[in-house]
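Scrolling down, you'll hit the structures one after another.
Each value in this text was obtained by applying a stated rule to the coordinates, not by laboratory testing. Computed from a prediction, not measured in an experiment: that's the story for all the values here. Cβ atoms are built from the backbone, for glycine too; each structure is taken alone.
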Structure I
Amino acid sequence: MRTLEEVKQMIEDWHGSDRVGTFMAYRYPGAQQIEVIEERVVKAAEMPPNVRQAFEVFMDYYRIEKGEVFRNKSGRPDRVKFTRRTDV
């Protein structure tokens, strides 16, 4: 959770960066703090070579067309929800 001043600075930093995606801020009813969520898009061409290679192998292995990744409560990679065509 962030203060209003922290969120203002985060928006300025986000706007001035080269990141692509969505920046969301949410305040719960009566709360003074603000929840901040960033949905970011990273193209494979922008990834470090070793990460890109691992990503491509992973996507190809499961024939993933699109998906979401999740971490467990400890912050470790936990699962992937994906879609793929079954007619190929």
Structure II
Amino acid sequence: MYKAQLVGVYMVTETPEELRPFLNIQAKQERRELKLNDRFAALQVEGTSSYVVAFLDSLRSVEDLEKRLKQQECELDPVSRRSLERVLKGRGK
């Protein structure tokens, strides 16, 4: 199984150029109109140049993301999992 490592949490306005295609693909899959203040987590699949994008407002928990990653034969590395738990816990503040 591949490992997915958190690259960062971004707003659409600050999206690095290499993440833009992955952001657009995910938005299209979710039939989502991107807003400039949408926040998302970007994870890189280790050993590849592929990224997984997850919009924070559509994630209920890290487990939701893990289910999605499992369908792609990926799993979160432990450090990324803890980081995302902190991010999701703090979003309600």
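With relative contact order in percent (Cα under 8 Å, 6 or more apart) computed per structure, which member of I, II shows the largest figure?
On the way: I: 19; II: 36.
Result for relative contact order in percent (Cα under 8 Å, 6 or more apart) over I, II: largest is II.
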>> Quick check on the output: 93 is volume of the Cα convex hull per residue in Å³, derived from one of I, II. Which one produced it?
In response: II
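Rank structures I, II by mean count of other Cβ atoms within 10 Å over residues 47-54 and report only the one at the top, that is, the highest. It would help to have the intermediate numbers written out before the result.
On the way: I: 11.0; II: 14.8.
Top value of mean count of other Cβ atoms within 10 Å over residues 47-54 goes to structure II.
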> Hey, distance in nm of label points 7 Å out along Cα→Cβ at positions 15 and 71 derived from one of I, II reads 2.0; which structure?
Replying inline: II
